[in-house]
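Novice: Listed next: structures, encoded as C-alpha cells.
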Structure 1
Amino acid sequence: MKSQRPEPVVSSLPLPELPLWEKIKGKRALISFDLEVTARCNNDCRHCYINLPAGDRTARENELSFEEIGEIADEAVSLGALWCLITGGEPLLREDFFDIYLYLKRKGLLVSVFTNGTLITDEHVRLFKEYPPRDIEVSVYGVTKETYERVTRRSGSFSGFMRGLDLLIENGIKVRLKAMALRSNISELPEIAVFCRERTKDYFRFDPFLHLRFDGDKARNREIKSERLSPEEIVALERIDPDRFRSLEEECDKLIVPEFAQIAGNHLFLCGAGEGNFALSCDGLFRLCSSLWHPDCVYSLRKGSLTDAWKNFVPMVRDMRSDRKEFLEKCRVCPIINLCMWCPAHAYLETGEMDAPVEYFCKVAHTRADALKSA
C-alpha cells in the first residue's frame, strides 16, 4: 500500500466543535472489519445487490491481491481488530481463498465466512476442522429445488447447496443459517424456518429488507424492487416469529449509539457506522459500513493507509450534516426511526441522496409501529 494521503473524496467540512462528539470519537476503537474478497458469484440471485458473473474478467483483475489483503489485515490488527468477516460475492470463488483464510487466522483474528455453500468441498471441511472459523453463515433461498433455483437462476445450485451444507454440519463445523424473505420464496418461508431451526438450534434469522445495487444497475434494481414484500407482509412475518417480534418490542426505542440522542442539529449519521467496524470492497474501497457507497464516503486503500482512513476519514464522514428541510423535519426527528430501514447509506442507494426520505421504508416503519401498539 502506498502511504501518501489520497486525493480528497469528502466534502470540505469543518471538524465538529462539540465536546460530546470529541468524547465519542476518542472512544472509538477498531474491533472488526468486513472483507469483501470478490463481487463475483456462481449464482445470479434475483435480489442480490453486488453479484457479478463468476467469470467476469475485469472484476477479477480489479480484486485486491493476497498481498494487498495481507497488508490491510496487518494494519487492522495493529489498530486493535479482533474479528474479520470474509464475504463477497461468493468468497470461495477466490483461488487463493485458503491462503487468505489462513493468513487472517494466523494473525490471531476470529474469522467468519459468508457463503452460499454450493462450492464447499472436502478440502474446505479439512481446513475448517483444523482451523475452526468463528462461524460460517449460509444463505437459504428455498428448501425445494424449484424455489431455490427460482431465486438463484442456476440449474444444479440446489443440489450443490444441500451437499455443501450437509458436509459442514456432518463434520461439526459451526453453521448459522439465514434467509431472505422474497416474493419468489414467500410461500415457502415457514418451511425454510423449520429447515433452518432443525439444523442450527441456537440461531436463525431472516431478512425482509432488500438493498438496491451498489453499482446502480437500473434493470437489476427494478428486479430487486419486484422481489420486495409489502409492509403488511413484512409485519405479518415478524408477528409469527416470536423471537423477532419480542426483539422489536424490547429494542425499538434504543439508539445504537445512545449518546447521539444528545446531539441536536443536522448530523446525518446517528447509526453505528464507523463505530468499531469498517467494510472493504473487493477493489480496496474503505467504507464506514458495507452499504455506504456515496462518493464522498469512500476512501481508496490503494492510495492511502487504513490508519489514516480510520483516524481521520471516519470522523469527517461522521460529521457530515444536512440542511434539507424534509430531512430535518421528518427523518431527523422521527420517534420510530429504530423501526425504519432508513439511514444515509440506504437513502443514497434508493434516491441518490443521503438525506432524502424513502417512502417504502417509512411505510414499513409505521406498519411495524401499529403492530407493536396493537400487541
Structure 2
Amino acid sequence: MKSRGTHHVVELLNCNSKILNSPEELEKLVVEGIEKSGLTYEKIISHKFNPVGITVLAIISESHIALHTYPEAGNISLDVYTCSDAKKQEKFIRFVQRKLKPNSTRIAEVQRGGTIELINPSWIVSESDYDYEVKYYIDKVLYAKRSKYQLIEIVQNKTFGRMLFLDRDLQIAEYDADIYNKALVNILKPLKGNLSKVAVLGGGDGGILHEVLKYKPDSVTLIDIDEDVVEASKKYLKKICYKAFDDPRVKVVYQDVMKFLAKGPKFDAIISDLTMHPEAFTRMDRPTYLGKLFDRIKSRLKKGGILSMQCSSVFDNETFELVDEILNARFSEVTYNRVYIPSFCEEWIFAAAKN
C-alpha cells in the first residue's frame, strides 16, 4: 500500500502577537487549534532558544504539527502534515491566522507519498526568455478560469494590489496601471477634444480604455478576443477600468484583431496592447504575422493618424529589432519611450508613429 498524505508549509509574516517567545502560550494555542479543527491531540513538546525563538512539536493521531517562531521579526514557520482530511489542516491554519493576525501569509500545499508534488503554491512565477523570472506572492486568488483561449487569473498581492495574469504572464497591476496606460495614451494629448474615432487592440482589462476616454473622443472601439477577460476585469479590476465599459461612447468587439482590421472604419488613433509573441496562436512565423498585422493597422489608420503600442522588455532585443524594422517600413516619425513598470520589475519599451 502506498503512503499518502498532505503537507502544508506555511509562513506567517509580521504577526501582531506577543506570544511568539512564550512556549506555554504557543503550546496552548496549538492544542486549542487541534481540538477546534477536528484533529486528534496526542502529546506536545516545546523548546525555547537563547535569546529568542521557540520550536513546538505536536503529535496528533493523523501525524504531526510543527512550528518555529522568530519573535525578533514577528514571523512563524509552520508545518502541518496529516494522512487524513486536508480540510482539517486548513481549518487549523485559519485558526492560527485568526489568533496571531499575520500581516501576510504564504502557503504551499504538497502532496506526499512517493513523488512530491506541489499542489497549491502561494505564488505565481512569471517566466521570461532572458535569464530570470519573477515570483509574485498571492494573498488571495480572486478569479481563476481557463477560457477558450487562455488561463485567466486575478490575484491580490500585498504590494501591487490586484494583478491580472494571462497564462501566468503579468498583464497589469493596480499599483502601477496608470504608469503603463499613460505610457500608451499620452501621445494623444495634442489631439484632446479633436478625436473622432479611436481603436484599442487588446487591453481587455479596460485600463487603456479608461485613459483614452479622458481625451474626449467621439467613440472608442475596444477589440479583444476573450470576453471572459473583459467580464472578469469589470468585476475584479474596478480600480483599473473604473466605469469605462459603461461609457456610451465605448463599443466592445469580441473578435480576432486580424479579422477586425481586415475591413471597417478608419481611426484617428489606434492603441495596440497586443503581444509581440504570437507564436502560441498562429502557424505563421513571427515576422510574417507581425508584418501582416501592422499592414492591417496601417490600412485602418487615417492619413496622419497615430499608432501607439507596447513593444517589449528592454532585455528582449530580438523583439525590439523586429518591431523597429516593421514600423519604420510602414510609418513615419517612429519614436520610442522606455518606462520602468514596478510590477514588471523592469523597463518596458513603448512606441509611437504616424501614418
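Novice: Once FRET efficiency 1/(1 + (r/R0)^6) of positions 56 and 168 (r between Cβ atoms, R0 = 30 Å, to 0.05) is calculated for all of 1, 2, which comes out largest?
Specialist: On the way: 1: 0.65; 2: 0.25.
When FRET efficiency 1/(1 + (r/R0)^6) of positions 56 and 168 (r between Cβ atoms, R0 = 30 Å, to 0.05) is computed for each of 1, 2, structure 1 gives the biggest number.
Novice: For which of the structures 1, 2 does the calculation of distance in nm of label points 7 Å out along Cα→Cβ at positions 216 and 280 return 2.6?
Specialist: Details: 1: 2.6; 2: 4.0.
Source structure for this number: 1.
Novice: Sticking with this one: Identify which of structures 1, 2 gives the largest calculated value of mean count of other Cβ atoms within 10 Å over residues 64-71.
Specialist: On the way: 1: 16.1; 2: 19.5.
Largest one: structure 2.
Novice: Rank structures 1, 2 by FRET efficiency 1/(1 + (r/R0)^6) of positions 48 and 192 (r between Cβ atoms, R0 = 25 Å, to 0.05) and report only the one at the top, that is, the highest. Show your work: numbers first, answer last.
Specialist: On the way: 1: 0.90; 2: 0.00.
The structure with the largest value is 1.
Novice: For relative contact order in percent (Cα under 8 Å, 6 or more apart), which of the structures 1, 2 scores highest? If you can, show how the numbers build up before the last one.
Specialist: Details: 1: 20; 2: 11.
Going through 1, 2 one by one, relative contact order in percent (Cα under 8 Å, 6 or more apart) is largest in 1.
Novice: Still on this structure: Name the one structure among 1, 2 that mean projected area of the Cα convex hull in nm² of 21.9 was derived from. Please list the in-between numbers first.
Specialist: Details: 1: 18.3; 2: 21.9.
Only one of 1, 2 returns 21.9 for mean projected area of the Cα convex hull in nm², namely 2.
Novice: Further question: Which structure, out of 1, 2, was helix-only ellipticity at 222 nm (-39500 (n - 2.57) for each DSSP H run of 4 or more, over all residues; to 500) derived from, given a value of -8000? Don't skip to the answer; put the middle values down first.
Specialist: Working: 1: -10500; 2: -8000.
The value was obtained from structure 2.
Where a number appears in this text, it was derived from the coordinates with a stated rule and is not lab data. Not measured: the values here are computed from a predicted model. Cβ atoms are built from the backbone, for glycine too; each structure is taken alone.
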